[in-house]
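Peer 1: Please go over the structures that come below.
Each reported figure results from applying straightforward, stated rules to the coordinates on display, with no laboratory input. Just so you know, these numbers come straight off a predicted model, no measurement behind them. Cβ atoms are built from the backbone, for glycine too; each structure is taken alone.
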Structure 1
Amino acid sequence: MAVLARFGSFIAAASYLRISQPGLSRIIQQAEALLGLKLFERRTRGVSLTEAGREFIPAAERLLEELSQQSRRARALDGEMHGQLIISCLMSISHRLLPEALVAFRKQHPKMYVQIKEGLASAVHEDVRSGIADFGIGNATGLGESIVADSITQEPCYVVLPRRHRLHRSAFISLGDIAEEPMISMPPDSGLRRTIDVYANERDTVLNHSIIINQFGSLFDFVARGLGISIVPVTALPPSSEYPIVARPLRPGIKRRTGVLRLAERPLTRASEAFLDIFRPKFLAAMHYRSRG
């Protein structure tokens, strides 16, 4: 709020804070609604503080600074990591890998508050770009200059079949093998679905997306019940003992470019680094999935 008051412009303040203009506007609207006060006058050429805003914002800044100092003192006393960590993550990764990493992280840092935002690739990008998330785990393509990606992997996709499917003994599966099969698929606006459809179009194949779903747990359950087959990233695959399904490599393969995303001018926090030290090895290990069945 103080930055907006200083610049008198949502565009300039959002640029300085390295968040999106709509994101900053939502923050201000939420603050005004919570306080029951109108802090800013919106005009064609910018914004200015109301009388209530001129009274409230300096007092709020003093309170926040005092709270920050007290918080730093308290953390120093017990030597443990405190605070909040907000992670925005693709649903395919949050389904299995993220919980495994969180179990280990919470054992090491039990006083950390963690918030997980699950979504499609576009939502992860926006959470990182707006500054809402400390970092994202998502598609490392189409990021723009404001977001950088590291720990980038080329994540292969597998065909998931019911255990008694006619192709379950195949070493690998081609697109032609499954062109007529009913598919359990993610929504058309998901990054995974777009990648799969582009792959199919390049091979003059139209896939039969017979059931659309947006949760990977339900997707595997539907496949196990014989409602169709699916194509999923390797990191989404459950242990082979969890469902009566098998997973086989797709040949030629589909690969998804995935990485850890952050704002270019915003270094990772200590808590982010601690979490990623746990997550990265698990993420890389998941690339070596071996299906049984």
Structure 2
Amino acid sequence: MKTIKKIDIHAHARPFEHIAPVYSRGESFVCARELIDFYDKLNIEKGVLLPITSPEYHSFLITSADCAHTAEKHPDRFFWFCSIDPRGCGNRPDANFTPLLEYYKSLGAKGVGELMPQLYFDDPLMDNLFYHCAACDMPVTIDMGTRFGYSYGIVDDIGLPRLEKMLQKHKNLKILGHSAPFWSEISSDVTEETRSSYPKGKVKEGRIAELMRKYENLYCDLSATSGSNAMMRDPEYAASFIEEFADRILYGCDICQIFNTFQFDFDEFLTQMRADGMISEENYYKIVRGNAIKLLKLDEAE
């Protein structure tokens, strides 16, 4: 099989090796050097660095400037997104985010996210930010939560009705779905108890396929345990899902700590699917590289 250099649509890296705030469990984000080591092992050419600017996540934030700085230091390995908290610029539903988005875009930002504030999807503040992202032609990567408090992520109900409302309203906005509450909706048997976890077993076609058919502006980010589990729990369904929606599915890792290993299992899974003919060569290329080139408006040589 022809070797295809992959693009990771979902990456994070702390900006300074010597400054490494930890999670409550004593872990720290990878730095660029550590992430590049993963990339060399996984045959990943470049990744998209995503800021984390919502204080609900934890005390350590990664800013848009941090991502821009890291990408400038390693232009052959990283692109970057910017991020804006919808509560910024006055915490008002008519804040004008366009000048700031255009500024980041002029510096090289390819999109917006990872968005994870504790607000409903259809909160006026979120609605306003989505409007400006669409106006600036900036795709958005989202993270989701199931409730307020003790967590992070944009909040939606089971069945994703609030996400659908935004997809319908902002038809020119490309939203990349990510997180356990998003990917658990791949199966219709999701419950309130399972939607924030990694359900196992055969998939009974669920809400994601329905939304993908209905809204061409919804994309799927395969990163993290949530994305990989959604595919690996039922290879036969994964093959049909990929073949139907191959133009809007993107490979991602979401490597956060140096001991992460699930990315290697998922990489092997996709490689085997390709080798076994469960997904076509064309669609494998789209997922691991081609779709990112189109979404980020890159030249193949970049």
Structure 3
Amino acid sequence: MRLKADILLFIVAIIWGTGFVAQEVAAQHQVAYLFNGVSFMLAALILIPFIPKAARETKITKEQWKWMFVAGAILFFATAFQQVGLFYTKVANAGFLTSLYVVFTPFLLWMLFREKPHWMDALAVVLAGVGAFFLSTAGEFEIQRGDALEVFGSVFWALHVVVLGRFASKFESISFAAGHFFISGLFNFTCGVAFEDISQLTALPLVGAILFRAAVSVGIGYTLQVWGQKHTPPTDAALILSLEAVFAALAGWLVLSQLLLPIQIFGCVVIFVAVLLAQMKSWNSSKIEIPYP
């Protein structure tokens, strides 16, 4: 089960990485909240028919509503900071700064739940951060106006990983995913109506980007994340998901004809090493201490 969960999270990293192409389209149209809002609410609607019959016939508990609201609110801040930040900074900078959630995750667990990071976790997150830096910035880091927004967003991405890992496992995966998607989308859409021009949603490239993000990046990707994190520790999940940066670079090369420099390829290798290091720690601990099913 643990191996299956890790494979699914790896697939999520591929989906999210390629999804950066759609987010770049939205950024070019200067749309953030409406893009996020429609995407997430549409994704929630798409998921409803796939909720198991037993879950549909069972009343959602107050406990599930509470954690869906918490997870949805966190996801709102994460997506809003990320998408708005893309207006004011380079995509490369945004990719690196978002990847900092890998670094923040184990330390949020430490602060919130007194789970002291393993020394290999600390080494792995440092490697992941270094790799993301080389991959996303080619070794050159320029402070842009939106960088602070991306840093704030990365904290919320880390918190989202922690909440899913600690609490979403108590509930049916698809219903929880749909519920917190809709909450996040509603918050985003409300901000969009207040601050953006809703007529922008008629642009055909933006419609295509919304449909891709709703059906693939959110509908499939985030749902697999919810299920996968039931069986993978939050820190390890964050490291696997950090491969999103690698696949974003590959998508940029294949779709946008953006070539990787040698230093960026080196960054890909460093991130893979970080993920393997974290998995070696997990496999060893599962054999000795934790009998994963």
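Peer 1: Looking at structures 1, 2, 3, which one was semi-axes √(5λ) of the Cα gyration tensor in Å, for residues 107-178 alone calculated from, given that it came out as 20, 14, 10?
Peer 2: Considering all the candidates, the number was obtained from 2.
Peer 1: Could you figure out which one of 1, 2, 3 the value 40 for relative contact order in percent (Cα under 8 Å, 6 or more apart) was computed from?
Peer 2: 3
Peer 1: Consider the structures 1, 2, 3: one of them gives -24500 for helix-only ellipticity at 222 nm (-39500 (n - 2.57) for each DSSP H run of 4 or more, over all residues; to 500) as calculated from the coordinates. Say which.
Peer 2: Checking each candidate, the match is 3.
Peer 1: Compare distance in nm of label points 7 Å out along Cα→Cβ at positions 51 and 91 across structures 1, 2, 3 and report the one with the greatest value.
Peer 2: 1
Peer 1: Using distance in nm of label points 7 Å out along Cα→Cβ at positions 163 and 211, single out the structure from 1, 2, 3 with the greatest value.
Peer 2: 3
Peer 1: Assuming 26.1 is mean count of other Cβ atoms within 10 Å over residues 35-42 as calculated from a single structure, say which of 1, 2, 3 it is.
Peer 2: 3
Peer 1: Suppose you compute semi-axes √(5λ) of the Cα gyration tensor in Å, for residues 139-202 alone for every structure in 1, 2, 3: which one lands on 27, 23, 9?
Peer 2: 3
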